[in-house]
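The following blocks contain the structures, represented as structure tokens.
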Structure 1
Amino acid sequence: MTQLKSFHHGDLKRVLFDVALARLDEHGASGVTIRAVAKDAGVSHGAPVNHYKDRRALLTALAKAQFDALLTGIDTRLAELDDDPGPRIEIIASAMMDFGFRYPHRYRLLWSADLIDHSDAEILSVMDSIYDRLCAEFSKAVPGRDFDKDTYAVALWSMLHGYVDMRLSGMFEPLNDSISGAPRGKAIIDLFKIFFE
């Protein structure tokens with residue numbers, strides 16, 4: 001990676017973030033160290049501490065930005081739909097899965113409790129917002145039916161995460177459903193359509 005030798009005064013935090021994100025995309029989380037980021041930014045290895053106290057803080061900032069981007073993408077797509085919860089649940093699920101396939105290293109970082117601070121208030125807030133969107137759509141799906149929306153949300157989230165993780169690790173191939181012909185990920189989401197019948 002080419003070093004960023006110059007930046008405007010006051011922009012170092014942004015430069016460090018951008019360099020760290022580029023390293024994450026290229027090398028995965030293992031490639032994001034304070035020393036490597038400082039080197040690529042063209043500053044001393046002690047300079048980042050003024051903005052990110054340690055590697056965990058830097059990785060947490062990266063993860064927070066990715067959760068924000070995911071939430072923004074979900075909200076943008078939801079705004080284009082009517083109130084039918086079926087397609088809205090599919091949008092939320094698809095957005096999470098698409099993000100994982102488009103940005104595999106970013107996706108893995110989001111769920112790495114050993115690398116990022118999942119107790120960080122901002123991380124918790126945006127994660128809760130995504131989860132709350134999903135629960136809200138399940139709540140609207142079948143008015144009057146007695147069910148635990150959290151169980152359905154956790155089931156869908158777990159299935160999606162498991163599928164994405166297995167795809168990213170090379171254990172699953174990107175095949176289609178043999179009956180519907182739909183890509184496997186969409187077919188997994190479609191399993192939940194029975195909930196609305």
Structure 2
Amino acid sequence: MTVYVIDDHPLMRDALTMLLHRVKPGLKIIPIHKLNVVESTVEKNGAPELFCLDLQLPDTLGMSGVQVLKAKFPDVPLAVVTSSSASEYEARCLEAGADAFIEKSNSPAQIIAALRSLLVTEEQAAIEDAATPAGPTKLSKRQKQLILMLDQGLSNRDIAEKLDISEHTVKVHFWRLFRRLGVNSRTQALHFARTNGWLGI
């Protein structure tokens with residue numbers, strides 16, 4: 001398993017490497033200092049399991065790094081790890097295809113939790129979380145809709161059509177829902193909902 005950490009600050013690359021090893025000790029982590037060497041670095045070091053991308057690189061502007069990586073590696077999970085504010089960039093990054101938005105100002109525990117959601121399989125997470133009962137959680141009206149649609153087995157495309165929004169926006173909503181519930185997948189969200197008797201909402 002290979003993770004590519006794309007950041008032009010050596011200290012940040014080292015810090016992310018340490019946190020990633022706390023999530024999965026056996027990870028192979030490759031540091032990259034700018035975007036235009038990603039393809040050649042991947043060719044030398046193997047297929048990526050995850051990209052961790054800083055928005056502010058010498059050869060990127062704004063959202064361009066997210067757009068380039070998703071165009072070249074559409075199936076590889078992408079975590080944006082940045083000092084840019086969530087209020088300005090989070091929704092835009094997720095809409096562009098990023099799987100997580102992580103502020104560098106977050107605590108190590110918060111960063112680890114976000115990275116873990118991208119690196120730990122549903123089965124592993126279910127086993128680890130099985131003994132941890134979740135407390136009461138308030139959901140928005142849209143999040144309650146998503147729970148019901150999950151229970152109906154609808155795909156992101158189906159949900160997007162029903163709600164008249166884009167599939168990327170559906171993805172943003174799910175990411176926020178999973179973060180609110182403390183889960184990593186649709187399966188875990190449904191299990192949480194059933195356990196708490198929410199499917200009658």
Structure 3
Amino acid sequence: MPHADQVRNHTRWRTDWHRGRTGYAWVLPLADQPGLRKLVNDYQYALRDLPGFDLVPLEWMHILVQEIGFTDEVDESRIEPLLEAARPKLAEVMPLTLAFHHAVVLPESLALPAEPQSSVLDLRAAVREATSEVLDSVPSEPEDIDKHVSLAHSTTDGPAIFAIATLQATIVESATAKVSSLSLVKMSRDHSSTEWETIAEVPLGG
């Protein structure tokens with residue numbers, strides 16, 4: 001995956017998101033993966049003095065699979081039907097083995113792409129199908145669909161040359177993550193990185 005030439009301030013949040021507002025989402029939490037933690041830590045140590053980026057705390061490492069909606073718009077009574085719809089769909093998705101190699105500069109973040117990317121896309125398709133059975137509308141997929149773990153988010157606009165140089169000069173070892181479940185969470189974005197409260201975990205592969 002090629003590096004972006006320019007970065008911009010991380011504005012992935014929807015315009016109607018504000019401090020104190022929370023939203024439901026499906027995520028793959030990855031903080032319990034020791035190999036990935038070491039890989040991220042090695043990169044973040046090299047990035048610690050690079051201006052213009054906020055590092056993502058290791059405890060919040062994840063891949064955002066699908067947003068569902070704000071908690072003040074999706075009634076809590078819809079959560080159990082969402083889980084019931086998701087369970088048979090996710091039972092048909094085998095547990096994931098994802099590989100992470102070298103970090104890249106994306107337009108709004110420094111990130112580790114997950115391989116194979118098709119595994120994340122297949123998981124997202126299953127979740128979107130289940131969600132559409134319960135809700136009248138499913139939030140549209142962004143142009144830059146998450147298929148990566150973010151190391152840091154950009155806090156400014158400008159050239160990416162220094163970030164690229166730092167990543168390329170960092171010696172790291174590839175990591176593998178084995179993921180056997182997907183989490184439904186209540187997500188907060190009050191701070192520089194995404195945080196959440198886990199509502200339920202749904203196993204993959206039955």
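Side notes on the structure shown:
- In this comparison of 1, 2, 3, the computed figure 4, 14, 15, 15, 12, 10, 9, 11, 8, 1 for P(r) over Cα pairs in 5 Å bins from 0, in percent, for residues 41-88 alone is attributed to 3.
- Parent structure of the calculated result -15500, given that helix-only ellipticity at 222 nm (-39500 (n - 2.57) for each DSSP H run of 4 or more, over all residues; to 500) is the read-out and 1, 2, 3 the choices: 2
- Computed 0.40 for FRET efficiency 1/(1 + (r/R0)^6) of positions 65 and 145 (r between Cβ atoms, R0 = 35 Å, to 0.05) - originating structure among 1, 2, 3: 1
Laboratory data are not the source of any read-out in this text; all were calculated from the coordinates shown. None of these values were measured; they are calculated from a predicted model. Cβ atoms are built from the backbone, for glycine too; each structure is taken alone.
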